[in-house]
Structure I
Amino acid sequence: MTPHPPLLPNTRPPEEALFPGWADTQGAVDILGSLDVSEFQAKGLRDLIVDGFTVLPAMQSAAMCDAVVDDYARFSNERSTYVAENLDALGREKRLVNFHLWSDHEMQIVTNPGVMAFLDLFFGETACVYTSLTFKFGTGQPIHRDTPHFATWPQNRFCGVWTALEDISPDAGPLMYVRGGHRFDVDHRQIMRDVRQNRSDLSPADQAMLALDLYNGKIIDDAPGHGELLVKPIKKGDVVIWHAQAPHGGSPAVDPFRSRWSVVAHCAPETIQVHQHDRFFMHDSDEPPPPRYGYREAYGRKIAVAGETAFM
């Protein structure tokens with residue numbers, strides 16, 4: 001495959017044409033038609049607006065992908081006891097959080113200039129990196145939305161940005177998503193009100209966890225009625241971007257020990273703080289909760305100082 005050239009740096013359209021949150025407005029497709037962007041950017045933005053999911057082919061070099069895998073091996077060798085203490089029920093390494101803070105190669109992956117310029121356009125403001133997850137194996141995670149775990153005020157100011165570090169085998173549990181499933185509503189505040197009323201015996205933290213379980217169940221039950229379930233063949237260096245509300249997951253792995261090397265960066269505008277499920281369910285105001293982290297800079301982008309490199 002001949003790689004696409006990197007997306008050009010964002011030459012921002014006039015403010016009246018592009019504004020924060022424009023991609024979630026009813027006129028988003030018309031706004032997109034007025035933007036001075038490349039055909040490649042326009043296709044990706046249209047896919048993200050309409051389908052909630054897009055693939056930007058060959059955005060990362062094979063050498064950079066290999067370098068991240070090599071860094072992971074070095075990390076594992078230097079911390080072999082810690083790795084052995086963090087295996088799943090099958091004896092595989094769990095997800096590694098915030099490896100971009102340890103691996104400079106992964107930091108370059110999550111701050112890729114072309115990808116970040118694309119996010120600038122989608123958000124209508126400058127994007128930054130919140131956290132990351134690095135996967136050696138697929139998770140088989142059922143269809144879900146990221147929204148409760150990456151909650152923003154205003155809502156939906158978040159994207160998952162997933163990079164394949166190898167060609168993803170159909171046997172390894174490739175990504176799956178519900179096309180167009182980012183547009184149906186689930187009233188999480190009503191779910192929390194019902195939990196508070198019906199389970200007053202629980203602590204607030206346990207109420208929030210129960211609300212999360214009920215919310216996830218609602219997504220699993222309702223998402224298939226709102227779009228086609230697709231499994232995407234992803235090649236090494238491809239970047240997948242999904243809308244905050246896009247129902248997605250990991251398809252079941254035929255071979256659970258077949259690697260599915262990949263990195264997902266969690267990105268938001270640099271003006272927006274990302275919050276977790278407790279705030280999503282328990283913060284009733286339309287005003288954002290207090291800030292919870294600061295920032296550093298790397299490769300011209302703000303990087304949230306939100307947690308350490310650790311298995312989860």
Structure II
Amino acid sequence: MPISFDGNDGNDGNDGNSGSAGNTAGTSTAWYFADRVNLPLVTEPDTGPNAANPPQMIGKLTTSIPNFPNRNWSGEWYSWLALIDFVGTGWPAMDPTTQPAWPAWVPALPAAGAPPPDWSALNLGPQVQTEIGDLVTAAANERADALSEILSQSNEFTSYFLNMMTARPGAYPATTKVLGIANLVGTFVAMYFKGRYARPRPSQLCPALLPPIVVPGHASFPSGHSTQAHLMALCMSDVFNGLPQQATMLDDLWTLADCIARNREIAGLHYPSDTTAGVAIAHCIQALLNQALPTGQPTRYQLTVAAAAQEWV
């Protein structure tokens with residue numbers, strides 16, 4: 001699957017909070033095929049071994065394409081197909097056993113169509129004030145060292161996961177698609193909850209945090225980066241299930257996800273509780289991704305995981 005690694009161009013609309021789209025998109029602009037006015041290829045006679053007599057023009061020859069196999073879909077668009085499967089699992093009416101394990105003090109999820117919760121009292125309470133204090137300390141003590149990672153992970157971090165696994169999109173196309181699915185589904189679910197909770201960003205309560213990148217214009221809770229990064233690690237655990245490298249690789253990838261989420265806190269963009277919520281969502285999403293379709297057929301995610309596992313045998 002062709003993937004663009006030439007820039008963080010996948011998340012222009014939100015200026016870097018919904019995660020890792022830039023590196024999972026199969027580009028449609030990588031190749032250019034110049035045209036000529038008289039279309040010489042089209043008007044050439046067919047001189048091939050199966051040519052008719054008299055030969056037809058190449059432009060009059062047609063073929064039949066019965067379908068579009070999975071390998072034809074770029075990772076970006078295939079992820080959308082997997083998202084359609086995911087929505088078919090009953091999202092967001094999740095099974096009670098897979099509800100996100102929010103911190104106990106988080107307001108109850110408002111009913112559909114109801115206004116978001118009022119965070120005013122919590123913003124002045126000890127829980128949030130403690131979190132703000134931790135972020136101020138992190139900005140003072142850790143931001144200088146973490147700045148390069150904060151900047152590079154702002155729009156894209158799939159490359160971090162691929163590089164840790166010594167994988168490349170061309171050599172591991174199914175693995176790259178699994179990461180793309182985790183990226184897109186994680187974004188979808190995180191944005192759903194962001195819209196329902198509408199929690200202010202830390203720097204809105206404490207402007208002195210002064211994040212080093214543009215503060216996204218959407219809500220803070222939960223962290224999209226935490227959701228996506230931890231879901232990527234969990235999805236790769238599905239890929240490595242039963243393989244010798246499962247335990248070590250999951251530990252490494254999970255630590256990477258922790259670092260990506262932590263960098264958003266150091267930047268002053270997220271509270272630690274946003275990160276914790278993202279981890280909880282990632283576990284819920286993984287459970288839903290592994291459910292079969294209502295017809296009993298495997299989902300595109302499950303088929304892709306199976307194909308990815310073969311890339312590591």
Structure III
Amino acid sequence: MSVSKAKEILDEIRTNVERVIIGKPEAIDLVLICLVCKGHALIEDLPGLGKTTLVSAVAKSIDCSFSRLQFTPDVLPSDVTGFTMYDIKTGEKQFYHGAVMTQILLADEINRTSPKTQSALLQAMQEGQITVDGNTYVLPRPFMVMATQNPVEFIGTYPLPESQLDRFLMRITIGYPGKSDEKKILERSRDNISVADLEPVTCADTVTGLQTLLDEITCTELIMDYIVEILRKTREHEDVLLGASPRGGIAFMRAAMGHAMIKGRDYVIPDDVQYMLEPVLAHRLVLRLQNYTQENAIRTVLDDILTQVTVPATT
């Protein structure tokens with residue numbers, strides 16, 4: 001598969017999703033980049049902005065198996081991974097699959113369940129497999145977790161631990177629609193156009209091919225040096241208590257490669273790195289306590305870091 005063909009496929013998926021998600025091409029693109037990078041997406045925003053609809057539309061468009069688990073305080077880890085029971089008739093152990101045994105898992109309102117249940121996703125997200133009662137089960141390919149959450153200051157939420165956040169390739173926001181887009185939303189609702197009306201435009205095998213193609217995107221030494229300098233600045237900045245991890249650095253590089261692919265290029269440029277800065281790194285940084293009350297503090301820190309790193313000259 002060529003990069004131009006990959007761009008054509010991704011454009012078709014975006015166009016299909018835009019039938020139900022109006023005026024948010026950037027959010028759709030970020031989800032698609034997560035998909036081609038074999039990453040996971042955390043979609044964080046206020047209720048009613050289309051988080052669940054976005055995930056469902058992407059899953060429908062790529063014709064992958066889809067499972068939705070509504071995370072509530074009473075959800076158990078076994079609901080996520082599955083459990084083993086003895087069959088009374090045969091006397092043998094029988095494994096019952098949990099919600100994670102699918103290609104696209106929607107972890108809806110993930111921060112409304114306990115940290116213990118949240119952590120049940122860690123192995124699946126990192127290794128693409130789960131271990132239950134000493135037995136390991138490989139998950140279907142492609143596998144992607146798309147989790148939604150409301151802002152943590154809302155009542156009844158549990159902030160995700162840093163180890164969980166670090167396994168999400170990106171944190172994505174959707175935001176309110178513009179005036180004209182909101183009118184289109186009303187029109188499509190009036191006309192009863194929903195996710196159920198979408199038809200697949202590609203298949204799981206093609207998605208796997210896109211993921212394989214990502215490894216052929218060129219990321220030069222200059223670009224990698226640029227990424228490394230940005231990562232180091234996140235650990236040295238005076239307002240940052242916890243900077244990006246090496247795993248975050250790998251995610252940052254691969255996301256930039258994914259952005260190059262979605263733009264139809266087989267090489268990464270500094271613009272790709274800069275575009276992916278906030279979606280990939282913002283949720284990985286922990287600011288010092290005095291900065292938690294500052295509006296847009298993370299964005300300010302990331303902008304400051306960019307000004308401190310020399311942009312490489314590429315041809």
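Work out which structure the value 2.7 belongs to, where distance in nm of label points 7 Å out along Cα→Cβ at positions 183 and 231 was derived from one of I, II, III. Label of the source structure: I. One of I, II, III was used to compute Cα extents along the principal axes in Å, for residues 135-222 alone, and the result was 46, 43, 38. Which label is that? This value belongs to structure III.
When P(r) over Cα pairs in 10 Å bins from 0, in percent is calculated, the result is 6, 24, 29, 20, 10, 6, 3, 1, 0; to which of the structures I, II, III does this value belong? Derived from II, not from the others. A value of -9000 was computed for helix-only ellipticity at 222 nm (-39500 (n - 2.57) for each DSSP H run of 4 or more, over all residues; to 500); which of I, II, III is the source structure? Working through the options, I get structure I.
Only the coordinates and a few stated rules stand behind these numbers; no lab work does. Keep in mind the model is a prediction, meaning the values are calculated, not measured. Cβ atoms are built from the backbone, for glycine too; each structure is taken alone.
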